[in-house]
Structure I
């Protein structure tokens with residue numbers, strides 16, 4: 001099936017512009033024109049069911065076809081991404097089945113630009129809206145939605161994926177698919193625990209990452225501060241693993257300018273290396289407390305962080321000018337992770 005990108009446009013209920021929405025790392029969906037959190041507004045609209053008619057959007061059938069192709073024919077990540085995009089369009093039209101499936105995609109980690117720990121919050125919102133729109137689709141559907149809401153009450157088990165698998169997946173995502181949703185910057189940890197660590201494979205993947213990103217090693221000084229040491233030669237990775245039984249923390253920033261559509265808003269921010277290091281240090285500190293392996297942010301994530309007033313409206317973030325986009329990003333990450 002040939003993808004028609006114009007078919008993925010839908011009208012924002014707030015500004016009525018034809019848009020392709022932006023997706024934040026927590027799963028929230030934003031209008032790039034009026035900077036509105038779309039599904040929060042949709043939830044408010046669904047509360048007033050007397051003025052809302054459920055629409056069976058044809059985009060949902062296309063989504064189902066594409067997802068079947070992904071599962072049965074090995075369609076790849078682009079096919080999966082398109083299936084989710086069509087499902088999102090139908091969900092925004094208040095198709096209850098699309099809302100249910102969109103919740104599935106987020107709760108099970110299918111959306112590659114969204115962290116599964118935080119994506120579950122957006123999945124819950126999808127299920128709740130679907131519940132409000134299910135009065136005319138039968139009790140079985142309502143019961144299914146309720147069971148999915150109950151399933152999200154259970155805490156997410158931490159992944160047992162190896163460091164080599166994690167790094168392989170990260171390096172593939174950096175340049176695969178849409179660059180706007182590929183990892184732009186992030187932090188991750190590697191356990192250097194002797195025999196359990198496949199050092200050769202990990203070092204090889206770190207060297208692969210180094211080809212496409214600026215990489216830093218985090219070290220803690222005696223004064224407790226965490227400076228970033230830039231890796232200036234791929235051979236330095238071997239030295240990082242000379243001491244065993246310690247956790248190594250790395251940060252990365254993808255090489256190259258942001259996409260043209262994003263450059264004006266975020267290129268200055270991304271060029272401030274000091275600010276980058278300070279904010280990622282804060283994120284690392286919080287990740288250590290929560291026991292998380294890693295986190296990454298895309299161009300879309302950083303761009304949405306410039307929506308200061310909107311973040312303040314929906315998340316209660318401090319949007320004063322003294323805080324940068326990265327400050328707001330790390331603040332919001334910590335808040336969402338802490339609310340799990």
Structure II
């Protein structure tokens with residue numbers, strides 16, 4: 001065979017190998033994949049666990065479990081939230097909550113396990129163990145009459161997010177479901193979720209679908225939103241279980257009665273939070289008027305300040321809201337207002353320097 005023809009055959013064979021579809025990973029026997037791309041979560045779960053909720057607000061998924069005790073709503077779920085500084089912060093608050101419940105006349109549940117432990121590399125693999133490092137397991141035992149049920153909550157931190165996996169089951173199924181739950185956790189693959197934001201030249205971050213942008217304060221970064229209404233979400237400094245954050249909401253464009261809002265909003269907020277101190281005033285958002293409100297209150301015993309603006313843009317109405325720990329707000333107040341002032345709707349497709 002001539003050398004040229006041999007080279008062509010080798011090249012053709014190589015191209016055939018490269019063009020062949022990759023062999024997809026298949027779930028184990030009796031299992032299926034639950035893949036929630038926007039949340040960056042994929043697990044393998046038993047086929048008998050019925051998927052009833054998927055990719056809504058802060059919930060990656062909810063699976064309904066068969067139960068003997070019809071009074072128990074058996075389920076397995078995964079939720080995402082901003083991560084605390086340490087799992088121990090959640091552990092401490094869970095213990096405090098459990099102690100307070102036991103002082104009630106007839107507590108319906110008691111905490112039987114609340115521990116932080118390293119992941120087992122034999123079960124999770126070296127790569128996932130390095131990514132997640134530790135887990136917080138909290139086990140609650142519920143008693144209603146002569147019926148007992150259990151709720152096991154496993155919390156994991158990956159990057160800036162807290163992943164909360166929950167198993168709720170009647171007593172008859174709990175041990176078997178707990179083994180399946182552990183297998184599901186060991187199969188979990190977690191990657192950074194989609195934020196929907198794009199970096200623009202000049203330091204602005206643009207919401208890709210709704211096409212508005214603003215500049216974040218220094219050291220703040222885009223994050224996964226807490227619900228489907230949050231079009232833009234970003235986080236700043238952590239304070240134990242609370243994280244400074246920015247959220248942008250939008251509604252269809254319509255005239256805003258800003259003076260009426262200015263006069264009525266403090267009363268509305270006071271009705272919901274009697275301890276809140278509220279200041280409202282009219283300011284400029286670019287060339288248009290806006291209502292700026294500052295709310296000083298507490299969240300979980302922590303003093304916080306909320307700075308928000310409501311205004312009408314060219315295509316829709318917006319609420320842009322910063323919530324910060326009080327001392328951090330005082331330090332960053334000028335930068336937060338600069339961030340609010342930078343808000344703009346984007347009409348042309350920009351060139352971007354980072355995804």
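For distance in nm of label points 7 Å out along Cα→Cβ at positions 97 and 233, find whichever of I, II sits highest and give me its label.
Working: I: 6.1; II: 1.8.
Between I, II, the highest calculated value is found for I.
Hey, helix-only ellipticity at 222 nm (-39500 (n - 2.57) for each DSSP H run of 4 or more, over all residues; to 500) derived from one of I, II reads -8500; which structure?
Checking each candidate, the match is II.
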Handout entry: Comparison of I, II by distance in nm of label points 7 Å out along Cα→Cβ at positions 89 and 113 - largest value held by
Key = II
Handout entry: Test item: log10 I(q)/I(0) by the Debye sum over Cα atoms at q = 0.13, 0.14 Å⁻¹ calculated as -1.04, -1.19, pick one of I, II
Key = I
Fill in the blank from the handout: Value 12.1, calculated as mean count of other Cβ atoms within 10 Å over residues 241-248 from one of I, II, is from structure I
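Looking at distance in nm of label points 7 Å out along Cα→Cβ at positions 145 and 201, point out which structure of I, II has the largest value.
Going through I, II one by one, distance in nm of label points 7 Å out along Cα→Cβ at positions 145 and 201 is largest in II.
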Problem - Which entry (I, II) yields the derived value 11.2 for mean count of other Cβ atoms within 10 Å over residues 105-112 - result: II
Problem - Structure (I, II) behind the derived value 143 of volume of the Cα convex hull per residue in Å³, for residues 73-216 alone - result: I
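Where a number appears in this text, it was derived from the coordinates with a stated rule and is not lab data. Predicted model only: the values in this text are computed from it and were never measured. Cβ atoms are built from the backbone, for glycine too; each structure is taken alone.
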